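> Structures follow.
Since every read-out is calculated from the coordinates, none of them should be taken as a lab result. Remember, it's a predicted structure, so these values are computed and weren't measured experimentally. Cβ atoms are built from the backbone, for glycine too; each structure is taken alone.
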Structure 1
Amino acid sequence: MTKVSREEVLKIARMSNLGIAENEIQSMIEQLEQVLSYAQRVTEVASTLEEPTVRAINVFREDVVITKDPELILAQAPEREGNFFVVPAILENK
């Protein structure tokens, strides 16, 4: 178990800008030791677990490329240039 000293509690209180009474120091030491002990146990358990592999996999269907005639969509565009939509500029070129 991790031991917390009286000086460490006072330093933490000072750094946190907290006032701590003399009769609260021992209780604070015990509470901090419990928190650190719990964190140590969590770390030990977590180190034994395998990291899950995170991958985006589509399990519902195969990804198939379907070619479409772009003219059907581009014909609806208010303004176009070749096979591209013309949109208002949102960034300035400097």
Structure 2
Amino acid sequence: MARRSHGLRSKSRLKLRRHPRERGLSPISKIMQEFKEGDRVHITIDSSLHKGQPHPRFHGRTGVVTGKRGRAYIVTISDGNKIKEIITYPEHLKLQ
């Protein structure tokens, strides 16, 4: 029997799907957006851009920008009773 793949994007067909009016190229303004430390941001994964994409379990979460690392931002979220840091590109973030 064949073995099923267990990659990062497995079981995420609905979560990473784009709605029909959002399909195609993403606007350049999403890549160019800037955030300051302390900004509250929503993590919404843009599935057309794979680089700098956080794990799908963090899609829909809200966090606080705590720093910058190259082009990416460090976002702190609380996951239950733990504090986690996510390093992601600005294409996958939206101001709250």
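> When you work out Cα Rg over 2.2 N^0.38 Å for each of the structures 1, 2, which one comes out largest?
When Cα Rg over 2.2 N^0.38 Å is computed for each of 1, 2, structure 1 gives the biggest number.
> Tell me which of 1, 2 gives 2.1 when you compute distance in nm of label points 7 Å out along Cα→Cβ at positions 4 and 84.
2
> Where does the value 21, 52, 25, 2 come from, among 1, 2, when P(r) over Cα pairs in 10 Å bins from 0, in percent, for residues 20-67 alone is the thing being computed?
That value comes from structure 2.
> Here distance in nm of label points 7 Å out along Cα→Cβ at positions 12 and 36 has been calculated and equals 0.8, so which of 1, 2 was it run on?
Corresponding structure: 1.
> Next question. Quick check on the output: 20 is relative contact order in percent (Cα under 8 Å, 6 or more apart), derived from one of 1, 2. Which one produced it?
1
> Suppose you compute helix-only ellipticity at 222 nm (-39500 (n - 2.57) for each DSSP H run of 4 or more, over all residues; to 500) for every structure in 1, 2: which one lands on -12500?
This value belongs to structure 1.
> While we're looking at this one, here's another question. Of the structures 1, 2, report the one carrying the highest value of mean count of other Cβ atoms within 10 Å over residues 60-67.
Once mean count of other Cβ atoms within 10 Å over residues 60-67 is worked out for each structure, 2 has the highest.
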